[in-house]
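I've put the structures underneath this note.
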Structure I
Amino acid sequence: MSIIKHKEQRVGVFIDTQNLYHSARNLYKARVNFSAVLKEVVSGRKLVRAIAYVITSEAGDEKNFFEALNNMGIETKTKDLQVFAGGAKKADWDVGMAVDAITMAQKLDAIVLVTGDGDFVPLVEYLQRNSGIQVEVASFGKSTSQRLVEATDDFIDLSENPKKYLIGIR
């Protein structure tokens, strides 16, 4: 993958918070340092907008986390956790993230998807084909869809230096 990153590029960052959170917890038993991740993926370019897609739990105890993200310059979009009659739970922002990326593409030179979810392969391909935009992905390689890695213009593997991107790692 040969891409160019320069300081005049306009970048949009779209963070699949649940995906990153669960990857960090399952792989490293640690929490994500979203500030370090944002700094890495922006790479000195012009950040136009960073959005974290988050889920509010039944307890609603994530207010401090949302405030911390906002203090880092990351906008949060929230959705309530859905609990179905049988007790099943669902929390999914894939469509919202995809719509925002497509909507903002004309104002950006590069889009960074912070996720390892292979469901985003069609979005990556659509953005590359229809907008000519540079699409990058950042996530923990150990839990990232190989198809997503292959589809993107650049893959930033947070697993290469987990201590840099995690809080509470041993």
Structure II
Amino acid sequence: MLGAFQRIWDRGCSRVYKLEKETKDDWWDVEALYDLCFSSGRTALSSYRLRDGVPMVAALCLTVRDPDGTLAAAIRYWPVEVGGQDVLLLGPVAVHPTRQGEGLGGLLINESMAEARRLGWERVMLVGDAPYYSRFGFRKLEGVVMPPPTNPDRVLGFALKRGAWDGLIGDVRRVI
């Protein structure tokens, strides 16, 4: 499946990027990017408790690199459950500060969600800013409860399959 993500992307900007699945060799670079883009307390967030000891959904974890191999952006996904149903937890997604505004975050979100749909996933959720994520179709989830402390207005979902979130409520639970 790697072939589906080995692409060179040029969105009319002066840079050409390579989109690939994250590998074990990428781990430190991706963690360093997350440290750069997010606060030092990022691992204390409730979403990280859902990820502790749980393998990533590797087929959906992607990186974007410059031609010289410098990491420009990354996205990861984790499995969770809501109401006994499988759900993808998107995040973190990060774009290097020198590359923001070039559409790399959108590229990662769109490509990874298309692959998730192709792989049979039905729904995706995240904790994030509705004004940013609504352009990808994410909406506030009513009745889906993240572990505290999480602002319920930031709990957003997207149905990869029509109606996948209809009537689905409950606590977001860690998958082992």
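Supply the structure label, taken from I, II, corresponding to Cα extents along the principal axes in Å, for residues 84-147 alone with the calculated value 41, 26, 19. Only structure II yields this read-out.
Match the computed value -10000 of helix-only ellipticity at 222 nm (-39500 (n - 2.57) for each DSSP H run of 4 or more, over all residues; to 500) to one of the structures I, II, and report its label.
Answer by label: I.
The maximum of relative contact order in percent (Cα under 8 Å, 6 or more apart) over structures I, II, that is, the highest value, falls on I.
Which of I, II yields 2.2 for distance in nm of label points 7 Å out along Cα→Cβ at positions 92 and 108, as computed? Label of the source structure: I.
Throughout, read-outs are computed from the coordinates displayed, never taken from laboratory work. Everything numeric in this text was worked out from a predicted model, so none of it was measured. Cβ atoms are built from the backbone, for glycine too; each structure is taken alone.
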